[in-house]
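In structure tokens below, several structures.
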Structure I
Amino acid sequence: METVQLIIQLIISVIPMIPLVIALVKFIIKSIQEKNWRQVVNLALKLIGEAEGMFSTGAEKKEYVMRMIKAAAKELNYAIDDDSLSALIDSIVNVTKTVNVKQIEG
């Protein structure tokens, strides 16, 4: 009978910790994804620079960058959807266009 009471007390003690463990696992997963996101952004910057010298049209450049990042994301065990990746590339390109604007003398 004493063993049954110990098991019941153990179960009662463990049950409140389950949400805490779930929250901890979610936090760990999110932290890993954020770390990998930085790697994806850095890779995108590098690949966009490479694509500039390799292709003539923006569509070809973007397709190359997306293909290479998707391949790298698989190695990082990082799931990335096409929409997020496309938005990332577009935002980087827009920033570079803003930064690299030629001044008009007049």
Structure II
Amino acid sequence: MENNNDIKTIISQCIKKGNIAFKKHAFVRMEERSIRIADILLVLKNGEIIKKYDEDKPFPSYLILGYDETNRPIHVILAIDKGKNFIWIITVYEPDKNIWDSEFKRRIKI
């Protein structure tokens, strides 16, 4: 199992090569929540992996916390096809202060 730095390297390489795609659900949520592609790329570049879902199918997925240019917190869930060195953006959202801790790293309510 890779550590977070390995995963961040894979994500960075995928972005540089253009090996990134957005699921339709992600685009719908981006539109609803006024989150731009540039915001997501900034989160992926500078963000922190806060949760791993190694058992997700067909590919393991990751929850990444980062901030846009206005310092708004954004969570990005992505899946990585390591065989093809490709990432899929599954969904994006601004974490709810009533559900997440003050650092937006841990759920406090389900």
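Here are the numbers for this structure:
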| item | result |
| --- | --- |
| Value -9500, calculated as helix-only ellipticity at 222 nm (-39500 (n - 2.57) for each DSSP H run of 4 or more, over all residues; to 500), assigned to which of I, II | II |
| Top of I, II by mean count of other Cβ atoms within 10 Å over residues 14-21, largest first | II |
| Structures I, II, by mean count of other Cβ atoms within 10 Å over residues 38-45: label with the highest value | II |
| Structure (I, II) behind the derived value 9.6 of mean count of other Cβ atoms within 10 Å over residues 6-13 | I |
| Structure responsible for 13.2, 38, with Rg and Dmax of the Cα atoms in Å calculated and labels I, II on offer | II |
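Computed from the coordinates by the stated procedures, all read-outs in this text should not be read as laboratory data. Being a predicted model, the structure only gives us computed values, none of them experimental. Cβ atoms are built from the backbone, for glycine too; each structure is taken alone.
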